[in-house]
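Please find the structures below.
Bear in mind these aren't lab numbers, they're just calculated from the coordinates by the rules spelled out. Small disclaimer: the values here were computed from a predicted structure and weren't measured. Cβ atoms are built from the backbone, for glycine too; each structure is taken alone.
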Structure P
Amino acid sequence: MDFVIFILAMGGLIFGADFIVNQSERIALRFNISEFIIGSTLIALGTSLPEMAASMAASFDNKSEIAIANAVGSNIMNITLVLAVIFILSKPSHWKETRTRDFFSKDSIWALMPILIFLLMAIDGEIGKFDASLLFLLMFAYLLFLLQDARNDEVGEVDQDLRKDFSWFGSISLLILGFIMVVLGANFAIDSASNIATSFGVSEWLIGVVVLAFGTSLPELIVSITAVIKGKVAMAIGNIIGSNLANTTMVIGGAAMINNLDISLKIYSYDLAIMTVATIMLIYITANKLYSKPAGISLLIVLSLFLYEKVYPAIPIIIPAS
């Protein structure tokens, strides 16, 4: 039954993502705001709702491992899986819209900054309410930066047909419906996948950093794929950067506001190192404008190393030797 629920949840994610991309584009055009800004704010925060819901629920149950592992794993998945898929599926012509924006000098550093601050906070083994307040402040600083930068961001040529028949009620209604479908779809996907994983007796951290993280990253994956297919690469990149920052600030911060979160840098050093390395790779790619299939393959290699390290040791548990 869990497999059936997972498939149906995926359907909800796909249709919801299509609504989000279409209506966000219309709103961006209505305000003459670049699609990157919309992707890194409205869409990024919306697609991070499943991570926030899952981590806050885990914090309520005093399960710090799942709460933090979900955010860490989602950050890894967003770069090594979602961003890799963007590079592999996109065409050279899709990147013409990004020539007016330097992702390296303007945006990618915002993906690394919260991770470094989080690691600094975790040295004492706990993320408390004061730490959470600082993480929220960092997210506010990012939104303020985007609002100020939007004044100078070039929108470029737009399809005039998209401006026609614009309706606030219709766009907002479909946008809300899209978010609801994405969040519900992700939640059902998470529950069904977690039930399948739990039935095999794997650890809570493994469920959080792989299964739960993949489930909560599905909105980013589906939204980004939909955006790339429609030629909206800047929106997809904005979604990744904004979502990762939201994961580290809003998701972990929200969970820490409920209960202090215990974290061991020594025990989970491999996962935290993978998250940091993947983020540095994102900065390197944007610095050198390596928006290509080879870059996507390189990110998938990092994902393969991560999954091999986490999943392979659990195979004897999942499939006992006869």
Structure Q
Amino acid sequence: MSLLEVRDLKTSFLTDSGEVKAVDGISFNVEKGRVLGIVGESGSGKSVTAYSLMQILSNPGKITGGSIKFDGEELVNAEKKVLRNIRGSKISMIFQDPMTSLNPVFTIGNQLIEAIMLHTDRNKAQATVRAIEMIKLVGINDPEKRLKQYPHELSGGMRQRVMIAIALACEPDILIADEPTTALDVTIQAQILELMKKLQKELGMAIIMVTHDLGVIVTMCDEVIVMYAGKICEKGSVDEIFYDPKHEYTKGLLKSIPYGSKTLGRLVPIEGSPVDMMNMPKGCAFAPRCSKAMKICLEHKCEEVHLSGTHSAACWVNIKEKIDKKEIVPIKANEE
């Protein structure tokens, strides 16, 4: 059994102008000790998926359907007491911006010790010892001094390390990292990613890495989910996604990656603008931007199709012929 099982998850924002289906029927598993990457452009539903897993959606966001099972226990519509016991201790999250995630009026020590005391049975003295251990673990020097400092007294990289320390303080089974290297310079990014890989191996936890940076995906992940307009358009292993992509959106993302001084010619951007979530196309959401779109793409949504034991995609361009020949069979999103 997978550590986390998500089936046909749907999350909407009910606004005065109508319903925005930010996550529209996605399914995936997270295995113990594995790293799952969720990639896509801004507005694709990556962060909303992460917030849905943690059940920390802000109004008017609401889970409208589907199932989230952690270690066999259903989290959708679970009691607040159950969710409090899971958040932090079983599933933790690193948020995008450490400056806004850390409370500016409390010291680093106050926030770290509070998290440890809230989710474990340690008293304040024991929590303080654990806080010092975590500050050392994430590579911050002079931990006793750092615990007395406020967030504004630390650099961006150090604040991000503090966020990682808070997230890992209770040794969770799953760590959700939502754009953990955003706004950090390249050197600090590399240090943060290396730190996360090191801690993941030492603690044996699973990681869900939410990012738009394909370089981070290659560095960190075992499996990848590519999202567009609230849906999964392709998923598979890192090798399958990068070396044998089957969805035109995935191919577009890969073509837009700069490869340093050896790049010949201009980058190839994805034409057009992101889809209007209030006015979704009848067929494939990516069809209006796809240079290879066919009539069927404009009229009908393509079901997710198994291409191998680990690789699936939802793109008429590459799989219509195989479906017609019955070489592969369409699957429903909520199929086990």
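Here Cα Rg over 2.2 N^0.38 Å is compared for structures P, Q. The highest value is that of Q. Structures P, Q were shown, and FRET efficiency 1/(1 + (r/R0)^6) of positions 132 and 252 (r between Cβ atoms, R0 = 25 Å, to 0.05) at 0.00 was computed from Q. If relative contact order in percent (Cα under 8 Å, 6 or more apart) is computed to be 20, which of P, Q is the source? Derived from Q, not from the others.
Here helix-only ellipticity at 222 nm (-39500 (n - 2.57) for each DSSP H run of 4 or more, over all residues; to 500) has been calculated and equals -21500, so which of P, Q was it run on?
Numbers: P: -21500; Q: -10000.
Here the read-out was taken from P.
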